[in-house]
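Read-outs throughout are calculated quantities, based only on the coordinates presented, and are distinct from any laboratory measurement. Everything quoted here is computed from the prediction, not taken from an experiment. Cβ atoms are built from the backbone, for glycine too; each structure is taken alone.
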Structure 1
């Protein structure tokens, strides 16, 4: 049963990788972002989306841990 779970996990990871690859290949239009007077150089849309998604994946749990620690102090 354990090997079946590993096979399903690898299959899910492979499907996720394939979906990300297709997304990156389909979103190659160049764009730039302007924020507070700063402008980035033109890059594919997929680079911006992947960067912001990765930032959210990393920042979300860190903020949750910080708020959880603050709540436990009181």
Structure 2
């Protein structure tokens, strides 16, 4: 039986979730740095990243980034 790697399913991420994941992958920014760039609080950045991680079924932000790339969301 083929293993489900999560790449065949459809996931809808908000624009802020996508933006936060993009800053993680493109520039390796911390949550605080992303908040400064996007003019939102660090807590808000973490909220959006946690939502993206949950929606993607990941356990960590880097895993969420990899899954989002595989799903062509980033």
Of the structures labelled 1, 2, one was used to calculate mean count of other Cβ atoms within 10 Å over residues 25-32, giving 13.5. Name it. 2
Can you say which of 1, 2 returns -26000 when helix-only ellipticity at 222 nm (-39500 (n - 2.57) for each DSSP H run of 4 or more, over all residues; to 500) is computed? 1
On relative contact order in percent (Cα under 8 Å, 6 or more apart), which of the structures labelled 1, 2 is highest? 2
Given a value of -0.69 for log10 I(q)/I(0) by the Debye sum over Cα atoms at q = 0.13 Å⁻¹, point me to the structure among 1, 2 it was derived from. 1
